[in-house]
Every structure is written in C-alpha cells, then in structure tokens.
Structure 1
Amino acid sequence: MRWGMLAASPDALRYAIAILLLLLILFSVSGCQTEPVKPIVQTVVVEKPVQVRCQVPAIERPVWETERANVADPVTVSRAIRAELEQRRGYETRLEAAAKSCE
C-alpha cells in the first residue's frame, strides 16, 4: 500500500506540529502588536508654466509722408522720404516694444 510510504515517525510528527503551533502563535501575536499605518497628507505646489495669450493693443499704421507728398515736385518727395524714415523708425520701435511685452 502507498499509505505506508507516507507514514512518518511519531517524533517527526510531533516536531512538525510544534513548529506549526509556534508559527501560528508568532503570526497571531505579531499581527496584534502592529499599529495601523496612518496616511501622510501633504500639499505639494507644482509650478507649471501655462501659455497665456498676449493681449497688446493694436498699433495703427501711420499715414506715411510719401503718400501725402506731391509727386510732381522732386524736392517735396525728397523731404517726404527723409521724414518717412523717422516715421518708420518710430513705428518699428512701437512694434518691437509690443512684441517684447509678449515674451
């Protein structure tokens, strides 16, 4: 019969039962002594850049001096061109300032 092979000596059986009882007692006692883990609640501030649409007032295009000048008179056209250079510098400066304010 196969049962004869599974039979163990009485001393080995007592030893196994003693170990099982010892483990059972240790596990039951250790479970009672531990305190429940309390969660740690913590607020963390995360700074993340967010794109914001730039709102700059519209810069109107001026009426250029060459548009108002009399084309028939070369001296007036020459003066208008020189005046328009200053107009354009001022207009470009305002455009660049508006563009920089959006950076």
Structure 2
Amino acid sequence: MRTKTIDIQAKEWFDKVNGNSYFAGTITINYGTNKEETFLMPFQYGYGSQYEQEAKAILCQYNKIPADYLGLYSICRDNKIQLNTRIETGCLKRELKQIENQYNTKTN
C-alpha cells in the first residue's frame, strides 16, 4: 500500500538558559487504516519547521516517500498524499521526553 496520509505531531521546548529550541514528535502514515505505521522523531535540537524536515528524512530513510524531492510539501502535492502537521510550542522538556517513552512502550 502506498502512503496516502502523513500526520506529524511535534512538541517544542525552548531552553531559556542556553537559548536553544528542541523538538520531539511522531509521524503517522496511513492513519486509521490497517497499514498504519508510526515513527519516532526523538528529542533533538531544531526550531521552526525543522521538525517537518526531520519527518521527511525519516520517511525517506524507510522508503515511505520518494527521496528525490527537496520538500515534504512538494512530495505530498505531487503524489496526492494528505499532509497534516502540528507543533505545540511552549512545552516542557519532560513533555518531549515523554513522547519517546510512550513510543517505546507502544513498540515493545
């Protein structure tokens, strides 16, 4: 089954002491179908739309989307993939770490 939907859910934490932004999240493809798959974007440095670029890299790594495009939006437009992205800003560091813990619990 080809990829029909991509849902990216991320959270962002700003480290006020060092002035850096970090994010973590999950990527779900084919949400609500029997071919649904979820991938982890672990806690990492990045701000703005970096979470979308990381999602693209992960999906290309697992051959879920073509790698010969520059941007995720172009891939989705040209391949008729529904893209939903959401990042929640102003989160706590522990909320980002919790994403990893929940993901690991589901996959083990």
Structure 3
Amino acid sequence: MPEFIKVANTADLPAGQAVIVEVAGRTIALFNVNGAYYALDNTCMHRGGPLGEGFVDPKNLTVQCPWHGWIYSLASGASPVDSMARVEKFEVMVEGEDVKIALD
C-alpha cells in the first residue's frame, strides 16, 4: 500500500495553477486542472525542463515543457506524441484541505 504524504493545502493551489514540491528528495510538479489534482515528475525527459512551469492545456489534460515543447498527459505521464516518452505519475489524494501524493 502506498504511503501518502501531505505536500500542499488546497488553498495553495487554485484551479489552473501548478506548484513544484519536494517530496522525499524528489521534485514533483503538482497541478490543479478544473478542480482535479495531478502530480508528475517535474523533470522533462528531453532536456530536464521544469514541467511545473509548463503550459497546461485543460481541454486535453496535458502539460507542455516550457523549454522545448515536449507534451505529457497529466493523467498518465505518457507523451501523446512519442510513445517512448513518459515521466512518472503519482497518485494524488485530497483529504479536507490537505493535498497528498503517494510514494511507493
């Protein structure tokens, strides 16, 4: 069973925003899109760009790396463009005002 760790409060992350959090030595991008929360490894596979600073497309539920435009699904971490490109996705749980991320 995964361990959930509190990383933010819901008030810290309004809809349409992203934050970068440090959890157990890892840098994770946390997104609030249309009231749903998503968490991905913050590092783009291409050249290490910060996904938490990328452009979020709420219609397609994707994030585009701000450095070179690589695109990842917020729901799966997979690239809809390149089947070999994938960043780690983390399960997110909201309890009251606490936003928690699961680490295996």
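Couple of notes before you dig in:
- Among candidates 1, 2, 3, the computation of helix-only ellipticity at 222 nm (-39500 (n - 2.57) for each DSSP H run of 4 or more, over all residues; to 500) that gave 0 used structure 3.
- Among candidates 1, 2, 3, the computation of Cα extents along the principal axes in Å that gave 36, 27, 19 used structure 3.
- Structure responsible for 28, with relative contact order in percent (Cα under 8 Å, 6 or more apart) calculated and labels 1, 2, 3 on offer: 3
- Ranking 1, 2, 3 by mean projected area of the Cα convex hull in nm², for residues 16-71 alone, the structure that comes out highest: 1
Each value in this text was obtained by applying a stated rule to the coordinates, not by laboratory testing. Remember, predicted model here, so these are calculated numbers, not experimental data.
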